[in-house]
Structures are given as C-alpha cells and as structure tokens.
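A.B. asks: Next up: some structures, all given as structure tokens.
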Structure 1
Amino acid sequence: MIIHTLGPSSTDSYAVAESFMQSQDDGIVEYPSFDSLLHNIDQLTGQHVLFPVAFKSARKDYGWKEFNYDYWDKVELVEVFQRKTKPMVLIKNNYYAEDRAMIHPATTIFLKKYLTEKNEDTVIEFTDSKYKAWSAFCKKNLKYTIISEDVFEKEKTAEYTIEARYEPVMVWCLYKIN
C-alpha cells in the first residue's frame with residue numbers, strides 16, 4: 001500500500017501512515033501541504049491518501065469536509081479510526097521581535113482560547129504544518145507557536161517557555177483513490 005499524506009516525518013499524519021506499513025512494498029509519499037497533495041490527486045489512482053478530520057488549508061477555505069464532499073465520486077473511504085495526536089505544546093518566545101503567532105490552522109482553537117484567557121490581541125498567521133509553523137516562528141522571532149512536543153524538545157532553549165500542553169484524540173480517514 002502506498003499512502004500519500006502530510007510530511008515531513010515529524011508530522012502526526014506521517015506517524016499515523018507509518019502504522020500502516022507492513023511490508024517492503026508499502027510506502028509513504030510525504031507532501032509539504034495537503035493542498036499540494038490535492039493538486040496531484042488525479043495521478044494517484046489505486047493508491048491511498050490519509051487525512052485527519054482536522055485538516056484545514058492554510059491557503060483557502062477548504063478542509064476535510066470539503067475534500068470528503070468534493071471527491072465523493074473519486075475516492076473510497078477504506079477506514080475511519082481514532083488516535084491521540086502527538087503531544088503538542090504552546091510555546092512563548094520570551095524575547096520575541098514581533099507580537100505575532102505562526103500556527104497550523106487545525107490548532108487555532110488552542111491559541112485563541114489561550115489568548116482570550118491572557119487578554120492578548122496577538123496576530124495569528126497560518127502555515128501548512130506544525131513543523132513549518134515552528135520553523136517560521138524561530139526564523140521570524142515571533143511570540144507564539146504550537147508545535148509537536150517531540151520536535152520542540154530537539155530545539156529547546158532558555159528563551160522559550162511552554163505555556164500549555166495538548167494531546168487530543170484525532171479522527172483519521174484512509175481513502176483509496178479510484
């Protein structure tokens with residue numbers, strides 16, 4: 001089985017896809033965004049795609065619900081299951097240059113609740129994965145991001161503090177492309 005999903009290997013999607021690998025003929029094709037996967041979906045006949053129901057594009061108003069309806073006649077839902085996400089952490093840069101946050105759209109509810117509790121008006125920007133959010137957060141010296149905890153641990157420094165930790169259950173959908 002070949003599964004197409006979000007990469008790199010540090011993403012939840014990639015980790016879940018790995019759980020399906022049972023033989024050397026199986027493989028994972030990673031994409032920098034679900035948008036780029038959808039751009040290529042017509043060439044994937046007979047292969048599989050894996051989406052979390054939290055999928056939401058960082059570029060347009062399009063998510064799992066739209067995919068499920070948009071491709072109803074081109075995909076077959078093979079399996080629906082639940083798994084906890086990798087633990088995520090809300091990181092604050094104590095020495096930020098810009099009062100902005102970079103996150104994946106699926107994590108918006110966590111940051112909005114936090115900002116409301118703190119009575120902050122930080123501008124929120126979006127990117128294609130939590131890993132890309134972490135990279136942009138570091139490069140641009142922003143105030144907040146939400147990243148998978150295992151990725152953050154590799155890069156931990158004294159300038160960042162963990163403000164909150166999340167480990168929700170996610171519903172996943174494995175589709176076969178017809």
Structure 2
Amino acid sequence: MSRIGKRAVPVPSGTTADIKGQTVKAKGPKGTLDLVLPDEIVIAMEEGAIKVTPRHETKRARSMWGTSRTLVSNLVTGVSKGFEEKLEITGVGYRAQVQGKNLQLALGYSHDVVYPIPEGIVITTPKPTEVVIAGIDKQRVGQVAAEIRAFRGPEPYKGKGIKYAGEYIFRKEGKKK
C-alpha cells in the first residue's frame with residue numbers, strides 16, 4: 001500500500017478541478033494546468049478532494065499510484081500557490097541580470113551566457129548574485145533551474161559557481177607543499 005497514494009489531494013477554495021477520463025484539469029488564480037494520468041490509475045472527485053487509486057493490483061499500477069497522486073498534488077498547488085526555486089551565484093565577478101526576455105550571466109567565461117527565459121516562467125534577480133525562478137509547473141521550474149545551474153556548477157575547492165539556495169557543497173582541501 002502506498003502511504004502517499006492513500007491520501008486524497010484537497011482542492012483549496014478559489015481552485016477548481018475537472019476530471020474527464022484520465023485527464024485532470026486544474027484552474028486557479030495563477031493559471032490553468034492539465035495532466036493525463038496512466039490507464040492503471042482511477043481518479044475520482046470525493047468531497048472536495050481528488051482521490052487516486054490503482055485500477056488493478058499489478059506492480060506497475062502500484063508504482064504509478066503514489067507518483068500520480070504527487071503529480072495531481074503538484075498540479076493543484078501550482079495553480080493555487082505556484083512554485084519557486086532560488087539559485088545563488090558565488091565567485092568574483094560572477095553575476096546575473098534580466099534583460100528583456102533573456103537572463104544574462106557573467107560566469108568567468110570569455111563571453112556572457114545568455115539564457116532565453118521560457119514561456120510560463122518568471123525569472124527575477126533581486127541581487128546580482130541571486131536568481132529566483134517562479135512558475136506554476138513544478139517540473140518546468142526545476143528544469144529551468146537545473147539548466148541555469150549547469151552553466152557553471154559549484155566546484156569543491158573554492159565553492160565558485162551556481163548552486164541552489166540551501167545546497168551544501170562538499171569542500172576539498174587544496175594542494176599542500
């Protein structure tokens with residue numbers, strides 16, 4: 001039994017959810033999202049909450065049960081509250097700024113890295129060394145954060161590079177004489 005899958009996903013006030021076949025559509029103050037779930041899963045609306053159950057007792061149905069419930073939960077949370085990911089930039093001369101529809105990063109290369117901001121994602125730079133990525137789709141927000149971090153991941157000797165806020169970087173000792 002999936003501990004996560006057993007819990008119903010509550011739909012907050014101001015948010016509506018429609019279920020048609022295997023498609024769940026959520027509409028809220030931040031926007032609308034839809035999700036198509038696999039055939040092994042049964043979705044139902046019960047008392048203002050979305051209930052997810054496996055159709056059969058197969059291994060695939062049980063493995064998709066908790067996954068599907070979490071995806072539906074992320075759908076509802078996204079349209080009601082949204083998601084946010086913070087990145088920190090460490091290093092002398094390393095900085096970021098938003099210019100129109102592009103994020104411009106100075107990361108110690110001979111050129112500035114220009115990242116086009118995807119549709120449905122909002123990127124802000126409160127400080128030159130901080131990047132905040134926000135949106136309603138958790139997967140896209142995380143993907144954009146990972147792509148930006150990949151331009152210059154944190155290195156273990158001085159800790160220079162782009163890291164997630166709160167991420168611990170394992171530090172190594174340098175060469176000894």
Structure 3
Amino acid sequence: MNNAQDESPTTPAAEGLTPALARNIDAVMQRRRKTANAASSQERAAAAISRFAGSMPFIYIHLLLYGGWIVANLDLLPGVPAWDPSLVILAMEASVEAIFLSTFVLINQNRMAAEDDTRADLDLQVSLLNEHETTRLIAMVEAIAKKLEVPPIESDEELSELKKDVAPEAVLDRIESEEKG
C-alpha cells in the first residue's frame with residue numbers, strides 16, 4: 001500500500017471515481033485550500049463573523065440578551081431597576097450591530113463573488129476548449145467517413161455549421177447588443 005492510500009482510505013463512493021475525476025476533485029479542493037490560506041486576517045475575521053451571525057447560536061444569544069434587556073426594562077424582573085425604560089439604548093445598539101454585521105456580510109460576499117468569477121472563468125475556458133475539441137472531432141469523423149466512402153447524412157448544412165469554431169467575442173458582442181436593444 002502506498003502513502004497516498006494510507007492517508008486517505010478509499011470509501012465505497014470513492015471507488016467509483018475515475019482517476020481523472022479524482023485528480024480533478026483533488027485539484028479543486030487544493031485550490032480552495034490555497035485560496036482560503038491566502039485570505040488576509042481581515043477577510044478571515046469577516047468570514048468567521050458572517051458564519052457566526054448566520055448560525056442558530058447567534059439567534060439564541062440575541063434572544064437571551066435582547067429578551068432579558070426588554071424584560072428588565074419593562075420592570076418585569078423584581079429587584080432589577082430599569083436602565084433603559086424607553087429602550088432607546090437597545091435600539092441604538094441594535095442599529096450599530098446591524099451596520100457592522102451587514103458590513104461583514106458584504107465583505108464576505110465580495111470575496112465569494114470574486115471566487116465565483118474565477119470559477120465562471122474556468123467553466124468558460126473548459127467549455128470553449130470542449131467546443132473546440134468537438135469541432136475538431138467532427139471534422140475528423142467527416143474525413144474518416146469520406147475515406148471510407150460513407151454516404152453523407154441528410155443534414156449536411158448542420159454538419160458544416162458544427163465544424164465551425166465559435167468565436168466567444170462574437171457571442172459576447174451579440175449578447176451585449178441584445179441587452180442594449
């Protein structure tokens with residue numbers, strides 16, 4: 001058994017993966033780890049705060065704190081004097097907290113959007129490469145068919161269209177003109 005197998009034993013689900021697919025998964029996960037490690041301390045802090053703010057413990061803590069604050073300031077707790085009977089301080093604190101939390105969430109969303117843009121660029125590149133390879137395969141199959149004297153198929157017009165490479169710039173220009181028009 002080699003070291004790679006010792007470190008991560010194969011599970012029944014992993015056994016069905018092809019080596020190429022397993023390499024691709026490893027590459028994606030390695031890239032995610034690299035991106036996470038490259039994040040600044042401020043970005044990590046914003047992500048951690050956003051994660052916590054979106055959790056049930058955050059809700060429970062706020063229910064206890066705000067609920068206790070309200071109950072105490074409505075004179076419903078014997079022996080505890082009201083320090084904010086109009087609840088203005090609570091409202092101000094909640095507003096300031098909301099400003100900071102929304103800022104942390106926006107920072108985290110900006111980072112995630114940048115990661116999404118990178119993945120979209122990769123998807124586009126892979127799709128363009130796939131389209132180019134498919135175009136070449138169609139041309140090769142057509143050449144083989146001619147060599148073997150296979151009669152042409154009915155949709156020769158479609159075939160000649162499929163043999164043409166797609167120009168991404170032309171596609172983007174068309175989309176932009178349609179959006180404007």
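Bear in mind these aren't lab numbers, they're just calculated from the coordinates by the rules spelled out. Note that the structure is a prediction, hence the values are computed from the model and not measured. Cβ atoms are built from the backbone, for glycine too; each structure is taken alone.
A.B. asks: One of 1, 2, 3 was used to compute mean count of other Cβ atoms within 10 Å over residues 50-57, and the answer was 12.5. Which one was it?
C.D. replies: Label of the source structure: 3.
A.B. asks: The value -0.69, -1.23 for log10 I(q)/I(0) by the Debye sum over Cα atoms at q = 0.18, 0.29 Å⁻¹, for residues 74-129 alone was derived from one model only; which of 1, 2, 3 is it?
C.D. replies: Answer by label: 2.
A.B. asks: Among the shown structures 1, 2, 3, from which was the value 115 of volume of the Cα convex hull per residue in Å³ calculated?
C.D. replies: 1
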